[in-house]
Structure 1
Amino acid sequence: MIRIRKATTEDIKLINELAWIAFPATYREILSKEQIEYMMDWMYSPENLMKQMTEEGHVYYIAYSEDKATGYVSIQKEGDNLFHLQKIYVLPEYQKEHIGKQLFCKAMEAVKEINCGPCVMELNVNRNNPALGFYEHMGMRKVDEGDFYIGNGYYMNDYIMSIDIK
């Protein structure tokens, strides 16, 4: 049985620990070790997670299988009718158990709770990320692509994907 709950700032350490397993496993064949480490600090240091949650409006949810945390998702409101799926990761040993689908659905549900009218949820996904097929399966479509400078000489080479939420 999978349970998903909204995270608080008390969960920052847990999100950081999950990220150190899931994020490098996702990108080890795509990005250099140095870029992964840079991005981990940029996105997942306790200080940056705190800033995301308290200043930037990121809302995190954590998935549990039994009593073990298995993944997380975060959304952020970016405009009147625009949300961004910032992060969605499942620990490697729990992939293929539909936890990603449940986290994705939780993100859509959370967006509907925040914004009662029609809106759009977008996400950036690395053009070489195998999860691209998952997002398409969930109903997202590619609407753009770009190479986004993130500092230290690194870029995120992403598709921007979108889904309408009614």
Structure 2
Amino acid sequence: MSGQGSPQVEVRAPGVRIAIVASSWHTEVMEGLISGAQRASDAAGALVTLIRVPGAFELPIVAKACAVSTDFDVVVALGVVIRGDTPHFEYVCSAATQGLSQVALDYLVPVGFGLLTCDTEAQALIRAGLPGSQEDKGQEAVQAALLTWQTINDITG
């Protein structure tokens, strides 16, 4: 299981402004990811704005708009891509991953990576943070982004 060995963290980030950019495909999985991200944000004391996009391919452009706006300290991208019978999976996963990485590097805004790239819907459900799920990737994406924000803030003052 990929979640083995993950750190147990408690993040405090009162007032930090988070944009949760979430795709719309795979409703059940997305509800779990968004709920986990919201719980982690609330626990940290952060302020959340949820922004929905059509799919994973659209995550980077909206994440960039959030970073450029300076209305947000952190962006968390949530989505699900499930492998099918065509190369579409590889193209979408690669474009979304590269785009989100580029936003973080170009704008020095932490981007939490909550894009599930799974072979099956069952694998996505295991990671969705739903009751009975073994992992909560929405929560993990928020925690990683907030910890990165704290580290950058410590470095840049």
Structure 3
Amino acid sequence: MTNFKEKLQHIRAFIFDVDGVLTDGSLILMPDGEQIRTMNIKDGYAMQLAIKAGFQMAIISGRKSEGVIKRLQKLGIFNLYLGVDDKTEALDEFMLTYQIEKDQILYMGDDIPDLEVMKKIGTPTCPKDAVEEIKQISHYVSPLKGGKGCARDVIEQVMRVQGLWPYGNEKEPNH
């Protein structure tokens, strides 16, 4: 079986869940019923770097929030599948649109709604605090929790392995 670092050489696209991956899963409930989340600035920085380097980026989430949409669009992410019941349908649409194979996708999810979609892609990953069922099928469990830099962790690893991280990489010069 191919090891994790070898799989990263073939990644062309990242797909992330929102709650529990890009956020820590907490909600601040406002008196008017609005629900506020926090996202990690380091995740956002890595996401926009990956887009600039030519990677496709998508978000697939069962929830929809105007604040989340605005934040992600500001980062340059426009493949937003929000408020979806069947994440595998969103995955299929994304793959068809960009002609991307399952082995070229790294998906990061954290909970049962991500289980089926993660089984369909080549490189399933999760944050440290994902549920056990997700950890069991993941090829990599980040040492970082959801909303605490786990997306940055996997993006940076992919870009370093491919020699695309602008601040150093793992590719050795050929001798």
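Can you say which of 1, 2, 3 returns 37, 20, 11 when Cα extents along the principal axes in Å, for residues 78-125 alone is computed? Here the read-out was taken from 1. Across the set 1, 2, 3, mean count of other Cβ atoms within 10 Å over residues 30-37 reaches its highest value in structure 2.
Quick note: the coordinates plus some simple rules give every number you see, no bench work behind them. What you see is a predicted model, and the numbers here were worked out from it, not measured in a lab. Cβ atoms are built from the backbone, for glycine too; each structure is taken alone.
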